[in-house]
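I've put the structures underneath this note.
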Structure P
Amino acid sequence: MSAPRLLVIEGNSPQTRAEHVAAGGTVASQGFADLLQELLPRAVVDICLAGDPGVNLPDGTALESYDGVTITGSALHIYDTSLAVTQQIELTRAVLAVGTPIFGSCWGLQILTVAAGGSVRRNPKGRELGFGRRIKLTEAGRKHPMYAGKPEVFNAPTVHLDEVETFAPGTTVLASNEVSDVQSAEIHVNGAVAWGVQYHPEYPLRELAAITRRIGMRLIGEGFFTDEADLKSFWSDLDALDREPENKRLAWRHGISKNVLDKKLRTGEVANWIEFQVLPTRAKRCRG
């Protein structure tokens with residue numbers, strides 16, 4: 001029996017990846033690959049740097065050989081229509097065409113939406129930063145396998161400026177909150193099924209700390225922090241809480257709930273995608 005094969009599509013440019021590592025973070029695709037490897041230890045996980053100049057995108061036959069594909073977050077904006085963006089839309093459409101299950105986080109949801117015929121805009125309510133608060137499941141979301149074991153209302157790691165504006169055909173909204181009407185969705189395209197979330201179940205708190213360091217001055221300008229000392233206090237607390245998830249004082253200070261601090265609860269959407277999408281599709285394709 002062959003090992004499951006998974007593909008992680010990196011959403012960021014080389015410059016952003018380098019800046020993120022310099023800020024103490026892990027490249028998004030590597031972090032996602034590490035999580036997938038942990039959730040499905042016998043899997044072979046490949047990474048595609050789909051936004052890089054001159055990248056060789058997998059062809060249709062190669063894409064069909066994968067049992068599942070994930071799309072990371074990104075600092076790019078879909079409405080900029082640069083080559084880095086259009087290459088990723090093209091690749092996402094190719095994955096949908098072969099019917100391989102997809103899971104998209106943040107940028108991943110936005111790419112899926114545009115690839116399937118919807119649109120994305122800059123959120124008129126501004127950036128959602130740190131934690132998506134009071135994300136509430138819709139009626140469809142309460143019944144959906146992606147949320148098996150998840151509370152009806154929850155918080156989640158997040159950072160984004162953009163949001164889904166127009167639904168793609170075949171979209172079912174699964175969760176929303178006051179900042180974004182589409183916090184998660186299922187999209188059906190010609191027999192393919194994609195799950196997408198606007199937040200980041202794959203992010204540990206240290207990644208939010210690294211993002212805050214990387215874009216810090218912008219966050220002061222947007223009014224999230226008063227000055228550099230205030231900013232540093234926030235990322236220092238996140239780093240400390242990442243090391244000590246039982247630190248009640250810091251969890252209380254920032255209103256961080258158990259469904260974020262408990263890794264199994266936080267990453268449940270990805271684990272459920274493997275259980276309810278990847279493995280059943282693999283079985284249908286007679287791969288084990």
Structure Q
Amino acid sequence: MTIDYNELKKGGFLRQKQKDQFVLRLRTLGGNLTGEQLRQIADLAERYGKGYVHLTTRMGAEIPWIDIKDYDAIRKEVKELGLRTGTCGPRIRTVVACPGNEICQHGIMNSRVNATHLDENFFGREVPMKTKLAVSGCPNSCAKPQENDIGFVGVVEPVLREDKCISCGLCEKTCKVGAITIVDQKPQIDENKCLYDGNCIASCPVDAWEAGRKGFDAYAGGKIGRLPQLGVKVARFVPEEEVVVTVEKILKAFTNLGDKGERIANTINRVGVEAFIAGMGE
């Protein structure tokens with residue numbers, strides 16, 4: 001039997017260290033699985049593996065100990081069940097996401113919906129080097145977007161209605177980074193410190209702080225591994241309808257400016273942040 005390992009990796013089948021044994025990688029949409037999907041995955045693990053499932057750091061599920069002779073059978077079942085396989089190699093990987101504003105009290109943006117749109121548009125696309133995406137609904141960054149090649153952080157701009165403000169100082173006390181100070185009995189914001197997390201808006205007892213712009217701050221160039229680094233901000237207040245377009249711009253800059261074997265972080269380190277951002281608009 002001739003085995004094309006590159007095609008197996010592309011389809012979510014990864015070689016184990018043991019001869020003829022493989023791991024089946026399944027992906028989720030923003031970390032969500034239905035109860036039925038969980039039961040299906042458990043059944044596959046019991047019939048084709050050793051009865052257990054490994055949960056990955058990218059919110060996927062892997063079934064190890066699949067014999068190569070069962071490859072065609074399990075691949076057919078996975079397709080029939082509608083489960084989504086992961087991938088490996090120089091491609092766009094599973095998009096990870098936090099619960100977002102659907103569930104989390106801190107959420108500003110809908111992480112699940114935007115992660116789903118990104119998966120639909122980009123998962124499995126061939127790129128110069130592996131590329132990972134993440135979406136967080138607020139600056140708490142629970143999905144670690146700054147550690148991904150491309151990441152999005154939900155943000156909201158606080159706008160003060162001075163006529164409503166009662167100078168209670170609660171927003172100053174609530175701001176975790178000291179971006180708000182009371183000057184002449186009115187709150188002032190230091191935009192260089194502000195995280196745009198909306199805590200001042202949520203805490204104001206008289207709704208003097210209102211939501212202005214809402215969207216995502218976009219980051220590029222994060223990675224973990226042997227030489228980890230955080231991504232840099234390449235766009236601010238990206239509206240939901242432009243998230244996919246922004247990823248396309250980042251990938252365009254990466255494709256045009258990147259050298260063989262580089263991840264986005266390496267390209268940015270080599271050409272500089274300004275040149276990379278300029279490449280997004282060319």
Structure R
Amino acid sequence: MKTVSKIIIYPIKSLNGVSLPFAEVTSTGFKNDRKFMLMSYVDKKMITLREFPSLYNIKVNMINEDLLQLENKAKNQLPLSVYLNPPFQDSPIYRVNVWDDAIDVQSVDKIADDWFSEALGIPCMLVRMIPDFFRQVDLKYAKKGQGVLFADGFPYLICTSTSLSLLNKHLDKKVSMLHFRPNIVIDNSEPNEEKSWTSIDINTNIFDSFKPCARCQVISIEPETMAVNEQILPFMAKNYIENKKIIFGLNACLKFKSVKNIIQVGDVVTNVTQTNPI
């Protein structure tokens with residue numbers, strides 16, 4: 001019986017995630033997932049783990065559904081409080097690209113901007129989308145009206161523990177699920193079975209528009225120590241390639257939201273629709 005074993009949100013893109021016992025589903029992802037992003041003040045580009053692995057030094061604590069507390073393990077900075085639902089201010093609007101999408105954003109808080117600038121050693125801003133801005137998921141894979149916030153391209157990322165276990169059988173230095181930054185981890189499937197899924201039902205919340213998740217060098221970074229696992233990328237580049245990209249996990253959209261609109265750890269995954277079952 002397939003079940004949900006982990007639920008993880010990443011309130012600030014590219015920072016550490018927060019594991020939750022349950023989360024509210026929305027059309028653009030779990031509530032508070034990728035709600036904020038860091039942007040370079042000078043060139044107005046997004047800041048991610050790809051260029052700044054040191055973001056893993058920042059510990060993210062969710063005090064309650066309205067408040068984050070951030071701690072920098074590498075520098076002697078006071079903790080930073082970030083409110084998840086601050087009022088929008090009459091402040092400048094900036095245009096920033098998240099891959100191929102141009103997004104209108106505003107700074108969240110000058111104190112946060114200064115804190116992150118000190119943490120990273122470059123002038124930067126903590127930003128969020130302006131009210132009513134809509135970012136459409138790629139229509140090659142999703143339906144019109146399926147949106148996403150600051151995640152790379154899709155509102156949900158699903159991985160399975162059995163596929164991770166199979167991968168680790170081939171690695172001398174094992175990796176954890178944290179390397180792959182999923183939102184939902186599912187137990188008790190067949191290894192790599194998720195490649196054939198076209199829709200799944202979790203607590204009457206239905207997910208579809210699946211797209212295999214392409215991976216970059218971030219998966220080689222150890223989240224706890226920032227040490228580089230030099231084996232994983234070469235191995236996956238030989239054995240996990242589809243259309244010239246390293247693939248692990250599923251990007252997904254929310255097709256139908258239940259009345260309760262909640263997913264919790266332990267929920268059974270049902271009505272798994274597959275093409276070419278393995």
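No lab work stands behind these numbers, since they all come straight from the coordinates. Because the structure is a prediction, the values reported are computed rather than measured. Cβ atoms are built from the backbone, for glycine too; each structure is taken alone.
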Can you spot which of P, Q, R the value 33, 13, 10 was calculated from, given it is semi-axes √(5λ) of the Cα gyration tensor in Å, for residues 127-238 alone? Q
From the coordinates of one of P, Q, R, mean count of other Cβ atoms within 10 Å over residues 71-78 came out at 12.0; that one is structure R
Compute distance in nm of label points 7 Å out along Cα→Cβ at positions 15 and 199 for each of P, Q, R and report the one that scores greatest. Q
At a computed 4.4 (distance in nm of label points 7 Å out along Cα→Cβ at positions 39 and 215), which of P, Q, R: Q
Figure out for me which of the structures P, Q, R the number -2500 belongs to, where helix-only ellipticity at 222 nm (-39500 (n - 2.57) for each DSSP H run of 4 or more, over all residues; to 500) was derived from the coordinates. R
For relative contact order in percent (Cα under 8 Å, 6 or more apart), which structure out of P, Q, R has the highest calculated value? R
